[in-house]
Structure P
Amino acid sequence: MISFSPAAWHKALERHLESAGFSLRAVRHILCTQIIFSVFALLAGAGASVFTPVPIAFGAGAALSTFSLWHVARLGERCANMRFSAGLGLGLFFGFSLRLLLIGAVLVLLLGPLKLPALPILAGLTSTVAGIAVWGATRLFGKTTTEE
């Protein structure tokens with residue numbers, strides 16, 4: 001039976017992230033929170049987009065934010081135990097630049113041809129900050145969303 005509980009989704013997603021190589025629990029928790037938030041934002045945006053493009057613009061921004069967070073977390077996990085070298089620095093620079101270029105191209109597409117409003121996209125892009133704030137608040141109060 002499929003559970004529609006966010007806590008159940010969080011646990012399943014966290015297990016998947018661990019099997020995908022995200023070893024740090026804090027990173028998995030932040031990614032889970034952000035991914036679940038983005039999915040709900042995109043679903044709400046798709047449902048409400050017949051009335052206004054604002055929710056879908058917010059969802060698109062949240063999806064871009066999740067994409068960026070995923071890659072930054074992956075990079076951090078991979079490079080945490082590596083010894084710095086010129087090759088590693090060059091790889092980090094080009095990887096970071098490529099990710100920013102891709103995000104910029106998607107933003108041009110969203111703002112240009114699709115004519116989505118800019119402020120909801122910007123709000124969606126800042127959703128990672130909200131996810132990290134949720135993670136920080138749960139750590140501050142000693143509970144996580146996966147505990148019951």
Structure Q
Amino acid sequence: MRASTSRFIYCLGLLAVTACAVLPETLPAPVAAVATASPQTTEVRLARAIRDRIEQQATHDAADPGLFEALANENALRELAFADDVVSTRHDLITALASELSNAMAERSKLAARFGEAAPHLDRADAVISGLTAAINSEVRRNRI
């Protein structure tokens with residue numbers, strides 16, 4: 001065997017050993033992370049019910065059955081929320097209403113950006129914003145009493 005052939009075989013063997021050394025070992029299959037959704041608090045559900053009622057008032061007349069249902073849902077959640085600690089509940093409700101107001105303002109700005117200031121649903125969005133602002137002010141006044 002010639003010297004160049006033996007060097008070539010030696011290099012191939014060295015390459016094979018190096019390739020085996022750097023190969024990753026089999027890893028266990030990754031486990032998909034499961035996100036657990038925590039249930040919404042009563043205050044958050046009440047704030048959403050207040051917003052739903054305000055949206056119903058902005059779009060429907062006073063005799064609409066959906067408005068009565070929204071009002072009944074709001075009253076039931078209000079009784080449930082204020083059954084325990086009134087001051088803490090009111091604070092959490094004001095925070096949740098502020099979040100709903102922020103969402104309503106974001107939706108209004110999206111409508112205005114997409115359709116301009118003459119958007120067809122812009123009046124409804126303004127009514128929801130002013131209704132949520134009034135609801136926050138009402139809860140703040142009740143908190144002072």
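Values quoted throughout were computed directly from the atomic coordinates according to the rules given, and no laboratory measurement underlies them. What you are looking at is a predicted structure, and each value in this text was computed from that prediction instead of being measured. Cβ atoms are built from the backbone, for glycine too; each structure is taken alone.
Data for the structure
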item	result
Origin of the value 26, where relative contact order in percent (Cα under 8 Å, 6 or more apart) was derived from one of P, Q	Q
Origin of the value 2.16, where Cα Rg over 2.2 N^0.38 Å was derived from one of P, Q	Q
Top of P, Q by distance in nm of label points 7 Å out along Cα→Cβ at positions 5 and 45, largest first	Q
